[in-house]
Every structure is written in C-alpha cells, then in structure tokens.
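Below you'll find a set of structures to go through.
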Structure I
Amino acid sequence: MEDGRTASAAATLEARELIFDEVVLKAAVGNIRPDVTALQKSDQLFIEIAVNHFVDEEKRAKLLALDIPTVEIALDLIRHEEWDWDKLSELVIQSLENKQWLVFPDLAELRAEAKSKAIALAQALPPPHVANKCTKQRVMLGGATVYVYLWDDAITVRKYGLMHYDYFKEFARLMRRMGGLWGDHNDTWRLPRNVAEPLMHGLHKLQGAASENRI
C-alpha cells in the first residue's frame, strides 16, 4: 500500500479429476504439435511431457497465443531409473507435484482474487509509524543560546554555552513552572507539548529583561 503496509495472499483451486472422451497424440494445432491433446466434450487440454526437454519460451509463447489450457508433466527424474506401468500411471495421472500449468486461462481471475485478499490483510495492519516532526526556535539569553525544539508530542529545550547565573536561575524556574524535566545531557529539558505558547512568551520576556539588565 502507499503508506508502506504490505501483506501477501494466495488464491488456489482445489484439485479435481478430469475424465477425457478422447486423447490424441502429436496432433497439429496451428503451427505447433502438443505431445497430447485431451478432449472433453467441446473443451480441450494440451499436455506436454517433459523427459529430456522442457517447453522452451518460444513454444510457450505459441501456446499462450492459442489460449488453450496447457499442463506440463515432468518425467525427467525417472528417465534413468527403472519404472513400471503403475509408477508411470501414478506420475502421469495421479501426482500433482510434477505438474505445472503452462497456460491457465483463469490465471488473471486468480491473481485478482489473491490481490484482493492481500489488500484486505494489509488494510487490517496498524498504520506505520510516522516520523515525529519538529520545528526549532532560538533565543539568546544571558550569554548562552537556547534552542526550543517543538516536536509533535513534546518540547525539548537545550542550552548551549555558559549562561550568567542570575539568568540561569530565572530560566530554570521557568522550565520547572512549565512542567519541565531536566536531564544533564547538554543541559536538556523536556516539557509537555501544550505549554509551547506560554514557554516562548516566558523565554522572550526573560530575553527582554536581560537586554534591559533588569535581572
């Protein structure tokens, strides 16, 4: 999703048995000859048998152009092994693990279903954390620079440089009055976000008093 939430989902069809009315070997269809053409009433299914070679991209493109369901059955793993008719019947007729769709006309519908499920799962996730935004203001006070960082959820006030003791007493009193908590790292105070307006008013008032040497 655009906000960064992601999820994955799958859409599947249940396996089912197909009974064909007729099976034709190597029948020409257009400019290709599928290994097997299986017919069921008016429907047909192409079957490619992979023993030494699998269907390449050129042939697959031709199959896709015909838009006829096509399955590839892999028998390459038994080409150098002993086999019997029961084993071959299991691999060709019953087993699913060695089969894959080369052309599946309903693929677009399955993909749309999977996408819809994934979107629903992503929408159910909590929204991602949004970075805390900050604006900064600066006040010169008693020989020191005071930076006020206005975050979304709090205020941080940090003093840089040495501040005249008389000014620092008033500065610290203002911080405590605003509900500030002091940390010794870089003379940092943390205050509630809702005191921004009275805090800045108090700092500018101290700055004005300092410029008039009334502290």
Structure II
Amino acid sequence: MSTGEFTLDNGTPTSFSIDERGNFDSALSQTDLASREHTTAIAISDLAGNQTSQTINFSVTPDFVLGPDSTEGWGAKTRDSVILGERDSYLVETAIPIELGQSLGSRTLRFDIEPSFDESDVTSFLNDQLLIYLIEPTNPSQTLLDNGTPGTPIFTLAGESASFRAGLVRYDGTTVEVDLTSLADKTSGLLKFQLLNPDPDTGSFVKVSNVTNRLVGK
C-alpha cells in the first residue's frame, strides 16, 4: 500500500495513509487557514520505493464550502466546477448561478460528473447520493425543472444508479446534459448540488467539472 506526506506553506511534513482505492483524506491544517494563497507539496511512495510528487497552489476564499457546525464536510467551487466531500456531515451543498432565457433557438446545460462513493459500509439500507436541483434564485424552495414532480432534483446519482426525466436530461455515465429551452422567459437560476451521507462511511466525494451553458440558434 502507498504512503505519502505533505507540507503546507513550506511547513513541517505531515504523513498520511492511502486506502486500497488510491484515495486519501487528510486535514491540511488543524487550525483555520487564512483567506489568501497557499501552497501544498505532496509526495507519494509505494512499497517498491517509487515516488511521485506534486506542488499545488490554491487560494482560500469565501467560495470554500463547509458542512454544518461540528462536522467536517467540505467543498469548493469555481465558475465551472464543484467538489464536495462528505466526511462526517449528513449534507454538504453549494450552488452556482446559471444564465437562462432566449428569444430564439435552444439552450443546453452540460457538465461532467466524477463520483467516488465510499462503499465500505455494507449494512445500511440507504447509500450516499448526489442530488442536483435547478432552483429559483429568489425562492430556493421552487424548482425550475424537476424529475416529474415539483421540488424534486433534475438528476440523482447513487452508486451507478442515476435517476432523471428522459427527454429533459441525458446522461452517458460521465456527462449530464439538461435541456433549458423551456425556461425561455427566465433570466437566471441556481444549479444546486447536494451530497447526502445517510450511512456511517465518511469517504465519499464528488467532482463536477466542465460546466457549460450553450445557446444555439439565437
């Protein structure tokens, strides 16, 4: 099994373990990080002595997402990507704004999903799942599109099982496409991402990337 260590801002090295799936989860700091740019250097070694390393520059900003108080769920977002990690939080969520509306043509929302669901718990009836909603910015309880019933997510992923309304949403196992054309009279929406953790395991995380919003034939 591989092992690794990292440094934060050229500080003291910290060791961490890597699970059988090649994932690791280690707090960068035991105290809050200042809102500024930081650097972490990560080195990983296997049993044969082979080593690889990488240096990552990142910024702590208000766009970092935290789970409820006294829990360790986390996330981060940019204009076109979202990462959510469950840790011991029942719910971690965030949202990004989406432009809507067109006088002519069609509008399609597209994004890629890269899930890593922790399946170590085999006793619970419910497993971790990703829920994605398109909601009204001024009234978050109102869904603009749904899975056939108002208030439901436009897309749900639990393990390899996906749920969505055919004709409105398409999914090929990696990329989700949502037809936004019916919302021609709207100007904006919020794409809300929720990672639910109803079981005891704590290692699930989901990456959403390459979010695009394409208007054709305007």
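Values quoted throughout were computed directly from the atomic coordinates according to the rules given, and no laboratory measurement underlies them. Just so it is clear, the structure is predicted and the values come from calculations on it, not from any experiment. Cβ atoms are built from the backbone, for glycine too; each structure is taken alone.
So distance in nm of label points 7 Å out along Cα→Cβ at positions 74 and 170, computed for just one structure, reads 3.7; which one of I, II is that?
Only one of I, II returns 3.7 for distance in nm of label points 7 Å out along Cα→Cβ at positions 74 and 170, namely II.
0 is what came out when helix-only ellipticity at 222 nm (-39500 (n - 2.57) for each DSSP H run of 4 or more, over all residues; to 500) was calculated for one structure; which of I, II is it?
II
Out of I, II, which structure matches 1, 6, 12, 16, 18, 15, 12, 9, 6, 3, 1, 0, 0 when P(r) over Cα pairs in 5 Å bins from 0, in percent is calculated?
Derived from II, not from the others.
Further question: For distance in nm of label points 7 Å out along Cα→Cβ at positions 2 and 138, which of the structures I, II scores highest?
Biggest value here belongs to II.
Thinking of I, II, which structure, once relative contact order in percent (Cα under 8 Å, 6 or more apart) is computed, gives back 24?
The read-out comes from structure II.
Can you say which of I, II returns 4.5 when distance in nm of label points 7 Å out along Cα→Cβ at positions 106 and 122 is computed?
II
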